[in-house]
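Take a look at the structures below.
Just so it is clear, none of the values below were taken in a lab; they were calculated from the coordinates. Since the structure is predicted, the reported quantities are computational estimates derived from the model, not experimental observations.
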Structure 1
Amino acid sequence: MKRSPNAKPDPSDVTNRNADSGTTEISSPSRRNFLGKLTGVATATVAAGAITTLEPLIAGKDAYAKADDIGPLSDQARAQASYNLRVNAATNEFNLPLVQHPTNGDEQLYPDEGANYTKCLPHDSYGRVNLAAYASLVNALTTGNPSDFNNIILGGARTLTDPQSGLAFDLEGTDGHNLTVDPAPVIAGPQQAAEMVELYWAALLRDVAFTSYAGNKYANLAAAELNGLSGYTGPRNSNGQVTTNELFRGNFAGETAGPYVSQLLLLPTVLGVLPITQRFQTFLATGGHGIEYLTDFNSFLLVQNGGSTGDELVFDPTLRYVRNGRDFAAWTHVDVLYEAYFLAYLVLSSLNIPFNPGNPYTGSVTQSGFGTFGGPDIAGTLAEVSTRALKAVWFQKWYVHRRARPEAAGGIAQLIQTGQQAYTDVTLGSDFLNSHALSYVWKQHGTYLLPQAFPEGSPTHPSYPTGHGSVAGACITVLKFFFDGVNGTINNPMMPNATGTALVPYTGGPLNVNGELNKLGHNITFGHGIHAGIHYRSDSDESLTLGEAVAISVLQDRAAMYNEPFSANITKFDGTIATITNQS
């Protein structure tokens, strides 16, 4: 299916919406349904009923053939049914209206391309990209020709991370090119300014335990400054204020309740007979402040060109529970794609959290799920949606937005604040340039560059949206499909002590499973983003909903594959309900 960026949703597409419950359900697998638009439109789900055939399989079963209706199929009928199922799933996806992919316009606004991702390409002594090199990148992304990717002009030994992944196809779920996100905030606007202020405060607070925020000077200054910024989109308390409790948290339901770290990243569990304590290897903090990287312009420029400073990460010999921003940066630096969510599955199982009420084996006295609606199905689906989410977000990163990483914006701040604004075409918001956060980083490091948790700074792919966030959104949606996150509770929650060496009881009462799943998603994507200094808040927020849409579309296609009749509800990040069902 050819994608057009100017395609508009089909006005004839109408869903059956229950206005009172917020539930969106589509009653026929052949209807044209708009799954992709993530902002302002609730994601729709399909009732992927019995296997719709192109011609009757058995007399009297004109359109459907399913084992629970007619018994096991003959070999030939099974082959035909399998073929029909694949064709019908592909037809349903093909009939979805094509979405638009709007951008923020910064690429066209600034002649020096300073607002766009240029890392690993050659730059001049002020950090401005070589325009011929940038054109070679855009040419490859425009043609999609593998040979053109081999001709991208690089500035050092580091290579770009898999831009062709954004061109890969998947054979299940909505094609990644037909899902979309909002434009990234413009680099000169108030939202970008607030996100930069947040990143600078996070750098200053990397070694402060989350449990110590309330009494910490920088944490209180951070909350006060963010509270007054018009572009700040993070959570506020019931009085509309940002306090230290809301710092670096997400906006989804349940995220500001309880400890900062999700219970699913703290509580012990087992992998088969292997005990898992959830104590991890973290980066070492020295002298009261952790080791910060790329705080001098020479190192910053070397890394922008794709070089290496030769610095190495220093690890703490003591295993710890995640208790501060630097711990999260260490956790997410080398985590396996869906590691956090596989661990969450193990924890939920260890806690005996019940399955989703829509699980067809709930209450059964004769059967239990295994390859379908059981442990292997859950574990396999987590891995499956992860790769699909990653391809969808890689398309957005490379082929649509190409947003510069926060470290690059920090380089522009360095030029502006040191009287070298003539060497950049980009302007930055006054809320950031006049912020206390920026001035405190200057006092600590002697530059206005954004301190990085990693010696290489950000990964070698664009900022918007995030890979960690899209995988988080997809996997959390899968866990909500399999487990009862609405009624499930964690009755004896824990929290790390200030040093991360032990867990202590949290005395605020039980915590909701869906809330802890939502929290887990932002923990991981902010851990890899805000706490490490390599992603903006909006990168994470948009990617979570993108991953959610990927997972819903995959689950929707999979529904027709199950022999068991079922209908399961998922509470989405925006609070609306998506229903996955194979019932007509």
Structure 2
Amino acid sequence: MARKNEEQLTFEFEPIKGFPMLNWKGKHPFKSTVYYPAQLKEKFGESKPYIDKNGNTTDWLNKIFWGDNLQVMSHLLKEFRGKVDLIYIDPPFDSKADYKKVIELRGQTISNDRTSFEEKQYSDIWANDDYLQFMYERFILLRELLSDNGSIYVHCDWRKSHHLRLIMDEVFGPNKFRNEIVWCYSIGGKGDKQFARKHDTLLLFTKTSNYFFNGNDPLVITERKENSHMKTKNDESGRAYQEKTDKKSGKVYRYYVDEGKIPEDYWTDIEQLNREDTEREGYPTQKPARLLERIISASSIIGSIVFDCFMGSRTTQAVAMKLGRRFIGADINLGAIQTTTNRLINVAKETELGDERFTGFEVYNVNNYDVFRNPAEAKRILLEALEIEPLDSSSVYDGEKDGRFYKIIPADVNRIATKADLEGFISNLPYNLFEKKKSESLAEPVLKLTIVCMGHEPDLAAAIIQSLSKYQVDIQVQDVLADRKDLHFKRTSEGTLAIEEGKLIITSFYPLNLMQKLSMQRDNVEDWRQLVDSIMIDFNYDGAVLSEPLVDLPEKNKLVKGIYDIPSNSGKIKVKITDLLSESLELETEVK
């Protein structure tokens, strides 16, 4: 099966004198990964030809992936190893906070407890060692994807910048470090018994010493201000310049003020977004487009591939599209995927982009990620679907069946199982019982266990067997995506369609999860359109991909239409209704 193909990683770095390395509990090497398949779900716009430096022409569509970025990058290795020219990531900061977004009914002039609520977008709360291993593994894959001329910018703050710098020294090599950029801003960061924290850090590394950098691009340069060691003068045409003389050579250097200059490694000319900023998309950790314009312009050219695997609110992808770069994006958060898709549709429409711009894009799920889009219910659904008897929450195991214990790892289901996930489970096993069983019979296993997971690192069973090497054990791994793909969650939304006089009419829509959060019953839904973020309709659905759909994406606080003209050549019709929580209901009908 394709997903079991193993990708070897070239990374190998043994500790040597003079090159300190960061260590943490549970640190383990990451030398191979498996190939995870991707499922194409949506397609917007057309592909465009790209001519590489060797004169070869390929058709290109930008790509957005929904799933665990470790799986996404493992998938990308097959085609894009060594081909990504610029990586920008804004990963978790380990801020010990939950980031929330205010969800409001559309079309409301007054917001109250019955028309709005805060919904958690993601949690940035980590155990320190888990965070470091998480980033370590992803840096290794990012390095594999980076081209020889490529650069990687890692956005972080005071919490983890020192740790991430050491990990990147190990993975990329300390001699590949180029800059620690301090991005200063005036918003936030109040001081009490400390100086106010008003900057983030950008760590810039490259793959090799032969990397691309253009500090003179108009979107990179900053204003040249008067300073103490260079006086400002005017030339014969009245143009202002600054001048200095090299004391050794006597050479005179002239710098024209209107040409600006390459910025220093502290940036004070780009402000953080405020709450009312028109650029805001409602995503809690959104960064300003101006910041990405400088980074992308400095470290890539038109046609370069830009990659962001912590995509968030789509800023990297939107700026890349405007600047004529090709791009790949990924995120584990469904809200981020929906926000990105909507924004890119608008960017392609609202900007007069030239023929050299790549505006078309595809949306993929990796490793059938959409199967488990409701992680809160995933464990219960798995136990039911696999016909496993659930055990009390006090048990170290999740269920039992036919004399075997079952454990679902990881607990949140929505990512692959790793050896690090096993540590807590193994430490809590009933070793007193194992000793008793061992004394009674050396031939019989003291534990018959099946690990249930959604993708996993190689040799997961072997890791448990090794940890329990003093006992006879029977360990199996059941990958539900490979072994049983007919698992589905209950429908969380309901809706109905009708066709009347050449029009497609959405007659009802009830997003049950959203309605529950708003304490709404069906009877008090005044207008279902208030609950909808967007509607996409494919009037010639091929049964697999939502392709070139009609997109009803209203402006903020406006409502979708709900009634649409059916083209004369329509066949099977697929309708995707996305609610304010970014959860979607897909319905099909056909013109008779």
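The table below lists the values:
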{"quantity": "Structure with the greatest value (metric Kirkwood radius over Cα pairs in Å, for residues 205-364 alone, set 1, 2)", "calculated": "1"}
{"quantity": "Structure with the greatest value (metric Kirkwood radius over Cα pairs in Å, for residues 253-292 alone, set 1, 2)", "calculated": "1"}
{"quantity": "Relative contact order in percent (Cα under 8 Å, 6 or more apart) - structure with the largest value, from 1, 2", "calculated": "1"}
{"quantity": "Entry that produces -6500 once helix-only ellipticity at 222 nm (-39500 (n - 2.57) for each DSSP H run of 4 or more, over all residues; to 500) is calculated, selected from 1, 2", "calculated": "2"}
{"quantity": "Among 1, 2, structure where Cα extents along the principal axes in Å as derived comes to 95, 76, 58", "calculated": "2"}
